[in-house]
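In the part that follows, the structures are each spelled out as structure tokens.
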Structure P
Amino acid sequence: MEKIELIINRKDYADHSVEKTTIEELKDGEILMEVEQFSFTSNNITYAIVGDQIGYWNFFTAPEGKGKLPGWGFAKVIASKSETVEEGERFYGYYPMGSHLIVNPVKVNEFGFLDGAEHRRQLPPIYNYYTNTKADAVYTPESEDIQCLLRPLFTTSFLIDDLFADNKFYDSEQILLTSASSKTGLALAHLLKKHKTNAGASFEIIGLTSPRNKDFVLASGYYDSVVTYDDYKSIGNDKPSSIVDFSGNHKLQYDLQIHLGESLKYNCLVGVVHWEDLRGAEKLPQKGTFFFAPTYAQQRQQDWGREGFQQRLKDAWNGFIPETKDWMTIETREGAENLSDIYSKMLSGDFDPKVGYIIKPTK
């Protein structure tokens, strides 16, 4: 039996291939999962860019110098040598972009399990956990595509929003979101707007985006104002400000830090969309604070308990998802051969922010 996967050169992201290999024989305790679908967004490119620093390349074994890009999706157990996970069960989780994955379930209960594979034991548990669809508080059968596309991104936005609210929004009068057209940016803007509507918060939500995406970002209705990157100086620099940077664009960071000066109270570094601009010549006045969602999620699960965390996330999720139909369309691609085309689009930035891509590799 064969599997097909997207394989990437870790030194040259544009160098990639879709490869077929034979699936290994299951060992005692292992299960074979057939990946039914996963999402592909600009967030997956972030996984590649910071893969070495944060460990994203370490989740799935690959030939020397190569890597398998992770994605969030659903898979079905098609073979099992585990006494606790049965064939036919379905799980939401973190999969390599391809058709199959072998895992070693540990700490199994009705909610799901952790992959106990040796190479994953030192990695963040939130990425190693596979949630059984039968006991998932967020899951509904009709929302699988949306869950693949937005649940991991929304969770990141939910956690950033909680961080800001817990810190009284760093006393900001304006909060700037770069890559405002990204799905993570839109979700965070939605959540921040809720604070303004429900709690009387008074900060201005400012989206920064490219000229081609400005109309789309404005139409979302989440931002108080939208500014193109080349017009950043039009943003007032005399008010306490925070940045949530989803772009990773060094020049933009430098320009905003110089422009805002002492008015910049908090600089939250989240994602890397513009990967070619990751490094720059100018030394940044202040580096900012990198936000790593899994660490913050673990902290909040300890604070609130697993069920408390899931309930808060579910409540916020249910308030957001109905709105997505107004600004997002879903494109489904069947067959793993589509991986190369979608990957190239995402890497180059040549994609429509209104579109969410779902890949069904085994169709």
Structure Q
Amino acid sequence: MSLGSVAVVGGGINGICIAWELAKRGWEVELFERGQCLRQTSSASTKLLHGGLRYIEQGHFGLVAESLRERARWLRDVPQHTRWLPLLLPIYGDQQRPSWQWRLGLGLYDSLALGRTPGFAQWVSPTRVQALYPQLSVEGLQGAWQFWDGQMDEQGLGQWVLDQARRAGVKIHEFTLARTLSEDGHLSLESAVERAELCFDWVVNACGPWAVRLLQRSGLKVDVRLDLVRGCHLLLPLPQGTALPSQGLFVEVPSSRRIAFLLPYQGELLVGTTEVKQDLDDPIAPNEQEQECVLGVLERYIPQWVNFAHDQGRWIAGLRPIVSMDPSASWIHVSRRSREAVFRRHGRVISVFGGKWTTARALAENLLGRSPFNGQP
């Protein structure tokens, strides 16, 4: 017997996990996505299932612990689309953070994982680093910390979640735009062939970067601000005769405290990511400055591949919505904010703001543990 009807608006990983969890618990669920599922924000990540080592520096220990728990869960439940990936954190004499600071952070990272990892962080000598990653620049290299995180086949894992949602009974409607929603559960929809007005017991607004705009378009007030951050990545096929390193690199952006990754991914090298302010109506594409930043990371750590990257590299970019509860908060400090999700309710509409790929299932369970899905009014 159905507990009632729910419309989920948004076909990113958060929306799909919410729809799946609702269906598993006995709700009749329909999901509406304006394009194709998993083709917007969810498709432009760093392909990592991780706890967020840099969040420790910002004091977000609860988020890191939850993310590490969820990292282990994905790796346990879907091994066909996930794997453990060893990462090297090279230490150079000219970088912003000293080695001891990274060691302290990695110790906390391993402790918060509660043993759900193939091994603990360890120090690797310069000679051993060169053996593990021959392409890495050795100028000023003092050694490296090696630790573990998870990596996913993003489209494979996303499709697995989508298949689970369908099997649980979720009806998926792609290329269907939710124009407006109302506090009484009405949803105004538009597709290429028709417009429709449907009514549901509950509506979940999980539109990611577009969540606030949908509420505003519907005449609903919201006290949450979303600062949109564009992340840019470079995908680089390897020069002929070059072997792809089995390790990933976790590095500081030159002359900065920002973090970048150089990761093996499906036979290519993935380099990124940037953090640039983005307006919702602007094209989601890397600008020249972002490309220079990413290429600068490559030049610092694997300089022999820079020329090849100019000729053969492919660029991808996506948006990340970062929640701000303080309208006066400066965008400059956006990277220090927590990636934890925030929920708001307008009558029969529940909106989800923020969140991250790794914790999408936990976000869905958190939502269903709240009113009205927990049986409370």
For the read-out mean count of other Cβ atoms within 10 Å over residues 32-39, a value of 22.1 was computed from one structure; give its label from P, Q. P
For which of the structures P, Q does the calculation of distance in nm of label points 7 Å out along Cα→Cβ at positions 56 and 304 return 3.2? Q
35, 23, 19 is what came out when semi-axes √(5λ) of the Cα gyration tensor in Å was calculated for one structure; which of P, Q is it? P
State the single structure among P, Q that was used to calculate mean projected area of the Cα convex hull in nm², for residues 104-191 alone, giving 7.9. P
So if we calculate relative contact order in percent (Cα under 8 Å, 6 or more apart) for every structure here (P, Q), which label has the highest result? Q
Output 10, 39, 37, 13, 1 (P(r) over Cα pairs in 10 Å bins from 0, in percent, for residues 144-319 alone, calculated) maps, among P, Q, to structure P
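No value in this document is a laboratory result; all are computed from the given coordinates. Because the structure is a prediction, the values reported are computed rather than measured. Cβ atoms are built from the backbone, for glycine too; each structure is taken alone.
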